[in-house]
Structure P
Amino acid sequence: MTTAESVISDEMRAAIGVEHAAGVMEIENTNCRMFARSVGHTDAIFYDEAAAKARGYRGIVAPPGFLGTPIFKPGSGAGAPGETGGRGFAVPYKRILNGGTDYEYFPDAPDGDVICAGDTITARTKIAGFEEASGSLGPMLITRRETTYTNQHGKVVAKMYGTLIQY
């Protein structure tokens, strides 16, 4: 695409690298168990506190890909279901496709800062970049996002890299 035809506006360029408001998530026993069950994990550390502690963890371990449940406070205007995060710019495409999600974890030791039930995780998301491409269905906008997850002790415990395709 030529620059004149670009859907990447000045507002979008200005949004690159800017962190959105932080979201806070809780890691709870029941949610760890439900997530582990839904994706087929069978290791007892995701279900049984005694088994997790016997293996050296502080409590039930959050399964890979589970980084908590957002804390919803009625009337706060934040964290409401369906909230878009206030991008502040329009995209002319109506269809959306998840282009993939990768997680990177940062434990220091076998139990280091492994995410466990009882932890509170703060997530900060920023747009890492935009790219335009053409596919069999026409023009596409590819948005890359990066979310950093920090535990209640201020330690970065994970990062998520997500790709959104709009066409």
Structure Q
Amino acid sequence: MADASELTKPHSENFRSVLGRLPTGVVVITGGDAKRPSGLVVGSFMSVSLEPPLVAVCVAKTSTSWPAIEAGGHFCANVLAQGQEALARQFAASGGDKFRGVSFSPAPASGAPLLERVAAWIDCRIYERYEAGDHWLVLGEVLELSGVGDGGALVFHSGSFRPLA
């Protein structure tokens, strides 16, 4: 058996395993417009402030989708609903046309893609961006938002997508 100091070191595998025990909402961040949409899945999304209304999202610095979203200055956070696992996988894939076969409309304030049948959406202006290791910590000022349906959100927990019970 490994000694206790080995069990607590935050190497990548251990770090991912331990923090994977915490359920996270599955959110697709979109930007651009109908002609040039961009999108990616994030596992770190949270509320930050009521005044002004701010949310935070963490985006990998290696993301090829984020630069196009950031250049537009706005994003829409689409909180995926139960049953949207395939959509999560489509937006988690690197490269390719992530919007193929995906229905969306422009978000009211930013025009960023608002995906159909999501549990909720939050339309934001990029407020600030900070370097955070191998990610960007991005604050978004909430311009408009809505909880869409009565269904629950999709969560990721212990390596699997799960409905929120």
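Readers should treat all values here as calculations from the given coordinates under stated rules, not as data from a laboratory. Because the structure is a prediction, the values reported are computed rather than measured. Cβ atoms are built from the backbone, for glycine too; each structure is taken alone.
Looking just at mean projected area of the Cα convex hull in nm², which of the labels P, Q belongs to the structure with the highest value?
By mean projected area of the Cα convex hull in nm², the leading structure of P, Q is P.
Match the computed value 0.35 of FRET efficiency 1/(1 + (r/R0)^6) of positions 97 and 137 (r between Cβ atoms, R0 = 25 Å, to 0.05) to one of the structures P, Q, and report its label.
Q
Identify which of structures P, Q gives the largest calculated value of distance in nm of label points 7 Å out along Cα→Cβ at positions 25 and 153.
P
Going by distance in nm of label points 7 Å out along Cα→Cβ at positions 17 and 41, which of structures P, Q comes out largest?
Going through P, Q one by one, distance in nm of label points 7 Å out along Cα→Cβ at positions 17 and 41 is largest in P.
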